[in-house]
Structure I
Amino acid sequence: MPGTVLVTGISGYIAKHCALALLSAGYRVRGTVRKQAKAEQVQATLARHADIANLEFVEADLLSDAGWSEAVRDCASVLHLASPFPLAAPKDENDLIRPAVDGTLRVLKAARAGNVKRFVQTSSVAAIYAGHPASHSAPFTESVWSDVDGLGITPYEKSKTLAERAARDFMAGEGGDMHYSSVNPGFVMGPALDTDVESSANVLLMLLRGSYPALPPVPFPIVDVRDVADMHLKALQTKEPSGGRYMGVDRTMRLVEIARTVKEALGADARKVPVRELPAFAVRILALFDSSAATIVPQLNRKLVMDNSRTRQALEMEFRPACQAAVDMARSLIELKLV
């Protein structure tokens with residue numbers, strides 16, 4: 001029978017979709033929030049989409065030991081989604097790395113001490129493709145790791161890589177019989193459930209608001225948020241051995257492809273969306289003055305070939321089309337009156 005699942009960082013965009021998937025499947029869901037006021041917002045959002053009788057909240061912070069033993073008490077499983085995802089690079093990379101790595105280990109240790117049976121970590125394709133030279137032409141698969149010392153790797157990419165590495169090292173040495181796996185989604189699109197949106201939605205908001213007249217030549221390996229939630233649920237239920245690494249990607253699209261798809265689908269609602277592409281040298285100049293532009297410089301004109309056939313087979317996944325994920329996200333942002 002489904003038991004109680006702890007969802008860390010339940011107020012996040014992906015986490016709310018995961019909570020919905022769990023509740024719909026009959027699980028009890030306990031979500032962590034840093035402040036109780038955030039719990040009330042999440043509760044109101046989820047109540048519009050599911051029966052929340054089996055939903056509860058606890059306060060816990062990735063940077064503190066307080067609350068975690070209580071959070072995992074009587075939980076059969078943990079979905080660890082809490083991790084910072086900024087749009088611009090921080091001045092100090094440790095502002096991202098510390099909560100990602102230390103927080104993951106803090107939750108893992110609490111789960112192990114609390115006899116949790118299953119632990120699913122939300123990692124990222126950023127832990128797979130980053131830091132490799134632009135000349136890298138082989139497909140990126142679930143067995144490839146980002147090079148944290150590689151040229152151009154961002155603090156976010158480094159934080160996701162180091163956090164997943166730390167988790168796997170912990171499991172190898174202290175994990176006991178707890179089943180571990182990671183879900184490594186690409187750039188997550190799909191419908192937003194409320195106005196508390198994160199960095200992935202900000203890209204679509206930038207397009208819909210016409211914030212820039214043209215777009216940088218960068219690729220995005222896209223996955224629908226509903227598929228990411230399904231992957232988490234399947235990772236909890238899989239009979240695959242512990243240690244699985246599951247990449248969530250439908251296909252890679254250039255930003256201008258996303259923009260043109262949204263503009264064509266939404267018509268007048270997307271009238272401000274730009275459909276021209278900037279040359280790479282112009283983006284490099286802009287990056288000298290704009291920290292958000294600086295984060296994408298290593299991706300300019302890069303060809304990202306993602307091969308997640310192993311994941312598709314292991315989890316029996318059929319991914320929603322990337323184009324539809326982009327359109328559904330854009331439409332939801334308009335309906336939420338964020339544009």
Structure II
Amino acid sequence: MRPSFYPRLFNGPFDDPGVFIPLLFKNRAILFDLGDISAMSSRDILKITHVFVTHTHMDHFVGFDRLLRLFIGRDKTLHLFGPAGFLKNVEGKLAGYTWNLVENYQDSLVLDVAEVHPGRLRLKKYRCQQAFRDPGKPEIRTFKMILHEEPMLTVSAIVLDHSIPCLGFTLKEQFHVNIRKDSLTALGLQPGPWLQTFKEALYAKQPPDTEIIAEGSHGQDRQRFGLDELAQKIAHITPGQKICYIADVGYSPANAKKIAAFVKNADHLYIEVAFLDRHRDIAMKKYHLTARQAGTIAGRAQVKQFTPFHFSPRYVGQEQLLQDEARQAYEKAASREALELP
């Protein structure tokens with residue numbers, strides 16, 4: 001099965017945290033956290049349409065300036081999400097620059113910003129051609145975990161405790177469409193852009209008789225199918241990918257329980273591992289997880305794969321200790337959970 005998402009950390013485990021997630025065949029990407037993004041190419045950065053920020057400590061938000069600089073003068077809408085106080089943080093960033101010439105741009109950048117609170121969102125739009133002026137009173141919407149939704153995917157969030165509100169994120173594919181190449185060949189069809197149209201029709205739950213025009217192979221005429229008919233002939237539909245991201249949270253039974261439920265059965269969990277368990281007193285004071293705590297949460301949640309990151313610089317040259325402690329805790333917790341399953 002060829003995945004739809006290919007997530008990757010854009011920095012090393014001791015550097016500013018963040019995950020870049022390009023969307024297959026979409027020429028666009030999603031970003032979890034916005035620390036130093038200087039290691040990313042401009043080409044990749046310009047693919048970003050949605051940025052989800054856990055909190056605005058500098059190592060999670062300092063990349064805003066480079067992102068903004070690359071997007072200025074382009075006809076784009078950039079969607080940004082962050083915790084309580086995020087609108088004020090964005091406005092502070094924008095107020096640090098002079099915008100007297102932006103009305104001359106033909107193309108206008110729009111920043112669509114959402115501030116996440118338990119049960120509600122506060123939203124504002126900042127327009128480049130209006131010098132990013134504060135639009136005034138925010139729009140208020142209800143919030144029930146899902147921050148962003150489109151036919152193919154959703155992004156959900158929970159509010160966690162880092163001594164300040166800090167968000168955790170999940171990217172979930174609605175379902176995954178696998179194309180059976182042998183069936184294409186048997187029908188005299190060839191891969192092409194029409195397959196993406198077909199998949200988008202499935203994600204959008206269009207009527208079963210929706211017409212799909214498929215490309216014939218070896219110069220043959222195009223063929224016409226109903227959506228449901230074609231799906232039965234060439235598609236194998238499986239559960240969608242689930243990618244989760246947890247950074248900068250204090251360990252407590254409430255946080256651990258909330259995280260484990262949120263990331264349950266994830267295909268890939270990115271989770272901070274700031275300290276070894278022997279330094280858990282420091283971790284508690286700084287509201288971070290130890291390797292043992294992170295591995296235990298991942299194991300209890302039965303995640304298929306997890307990547308520890310955001311290591312404290314005190315462990316430079318000793319990162320294997322963090323990896324090993326997290327892995328051992330994961331295996332122990334996962335085995336225990338498997339035994340307890342009915």
Structure III
Amino acid sequence: MAKAGDVLDMPPLGMRIEFLRTAAETGGEVLEYDVTGRPHGFPAQRHVHPSQSERHEVVSGALRVSMQGTDGVLQPGESVVIPAGVAHRHYADGPGEGHVRVELRPALRTEELLERLAELSRAGGITKGGYLRPVAAAHVIQDFPDEGRAAQPPASVQQAFARTVLAATAKAEQVWREYVFVDEWDVAAPVEPVFEAIADASTYPLWWRSVYEDVESQGPLEVGQVSRQHFKGRLPYHLRTTSRIVRFEPPTIVEAEVDGDLRGHGKWTLTSTAPDRTHVRFDWSVHADRPLLKALTPALRPALRWNHNWAIARAMEGLEPYARARAQERG
């Protein structure tokens with residue numbers, strides 16, 4: 001909750017806000033804050049506060065205000081009150097930055113709106129030109145209908161736009177949801193060499209052939225070890241990832257977090273079913289982070305699953321003879 005003295009920086013919008021009196025301090029009657037800078041983008045466009053009157057007093061600089069067919073410039077010490085529901089536009093006039101004191105009556109949820117804009121400024125939800133990106137705009141339109149909106153198009157059209165964008169976003173997020181794979185197979189080799197091969201990613205180019213081109217590992221085989229992988233599949237692209245072991249319990253469990261062109265979590269679980277037989281289970285949940293892969297995910301989802309199945313088949317082919325050879329070397 002905002003309080004007097006709190007400051008919000010919004011570089012993409014060209015302004016800085018300092019709260020002077022908040023809704024909590026005035027029982028919701030008024031919100032007062034100072035705006036400094038040179039606001040641009042959507043704050044400088046024609047807009048409406050459906051349920052609030054707005055008073056602007058210029059502290060320094062100059063402010064041009066247009067409403068109801070009039071256009072004037074306010075100098076330091078001058079002020080204007082804009083009635084609720086009146087479309088208007090205000091922006092810095094002349095060179096340099098300005099300082100304007102704003103009062104909104106009643107306060108409603110304008111503090112939350114301003115805090116949302118500050119967060120969007122930090123998170124990249126606002127363009128360099130000062131305009132909300134479509135998804136951010138849709139959320140603002142839906143969440144703050146009483147605090148302010150663009151003068152055009154009509155409010156009903158803006159709400160329809162917001163619903164359409166958010167519905168499409170939800171559908172896209174479902175399409176781009178993470179891949180979840182579970183693969184299981186039996187290996188005719190003791191559990192110890194099977195675990196060592198799986199846990200030590202630097203061995204992958206030796207037995208997971210046709211998939212792993214190169215792996216570099218840093219530090220001993222334990223929680224926190226980092227390795228970097230370069231691998232490919234049947235599809236025409238190469239991937240690079242960085243893995244960090246987050247759970248290490250020889251010879252049964254090894255888990256790792258993965259970042260890079262793929263982002264996700266992998267868990268290998270090994271069970272000794274006989275002195276020379278091991279059951280292997282691989283749980284793998286992953287998102288495609290490379291821009292091209294992410295863009296093509298909806299169309300290529302079946303192909304990407306096929307590619308995963310092909311890669312696991314190569315693991316099945318190579319793991320058993322490699323682990324058996326390691327076991328024989330040990331006698």
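Computed values, structure above
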quantity	calculated
Read-out Cα extents along the principal axes in Å, for residues 248-303 alone, computed value 30, 19, 15, structure in I, II, III	II
Which of I, II, III leads on Kirkwood radius over Cα pairs in Å, largest value	III
Structure with the greatest value (metric distance in nm of label points 7 Å out along Cα→Cβ at positions 24 and 48, set I, II, III)	III
Structure responsible for 0.10, with FRET efficiency 1/(1 + (r/R0)^6) of positions 40 and 168 (r between Cβ atoms, R0 = 25 Å, to 0.05) calculated and labels I, II, III on offer	I
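Just so you know, all these numbers are worked out from the coordinates, no wet-lab data involved. None of these values were measured; they are calculated from a predicted model. Cβ atoms are built from the backbone, for glycine too; each structure is taken alone.
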